Structure I
Amino acid sequence: MYLAHLSRIEGHIRGIKRMLNDKEDCEALLVQMSAVRAALNQAIIKLLEGHMETCVADCARRGDMAALERLKTALALVLKNA
């Protein structure tokens with residue numbers, strides 16, 4: 001699932017590179033780049049959801065607080081770079 005989503009993003013980026021080579025207008029490029037960013041954000045959300053539903057939930061049931069700390073660190077990084 002993640003690889004297919006990232007492959008679509010990769011294809012979209014190749015399209016943007018072609019647009020740059022063809023000297024397309026800046027507005028069109030900005031729209032396409034924004035679409036890539038939105039798609040990547042969705043991939044991040046899906047990955048975090050899956051991680052929380054499996055790994056973090058299991059660790060929380062076992063009382064593994066280190067896993068929750070790692071999740072908080074990862075979330076802080078994602079939000080910082082958003």
Structure II
Amino acid sequence: MKADIHPNYVESEIRCACGNIIKTRSTRPRIIVGICNACHPFYTGQQKFVDTAGRVDKFQQRMAKTQAAQAAAAAAAGKKRK
């Protein structure tokens with residue numbers, strides 16, 4: 001067998017966004033997840049809104065910035081033409 005071809009297998013901790021920490025072993029020392037068995041609606045039996053600042057909010061913020069930039073560019077172009 002070849003020596004030193006396998007990655008280090010160390011004790012790692014998995015951290016959830018809810019604050020739950022799970023100890024296990026992995027090639028990575030720290031793993032961060034968004035949802036775990038302590039906060040997942042299937043395991044808890046509760047329905048809750050998980051994504052507080054989600055994709056839709058981020059998209060709407062980007063869209064508002066883009067529209068403001070386009071309006072400013074159109075106003076600047078209108079002033080140049082006169």
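Only the coordinates and a few stated rules stand behind these numbers; no lab work does. Here the structure is a predicted model, which means the values were calculated and not measured.
For this structure, a couple of remarks:
- Given 18 for relative contact order in percent (Cα under 8 Å, 6 or more apart), calculated: source structure among I, II: II
- Value -12500, calculated as helix-only ellipticity at 222 nm (-39500 (n - 2.57) for each DSSP H run of 4 or more, over all residues; to 500), assigned to which of I, II: II
- Structure (I, II) behind the derived value 11.6 of mean projected area of the Cα convex hull in nm²: II
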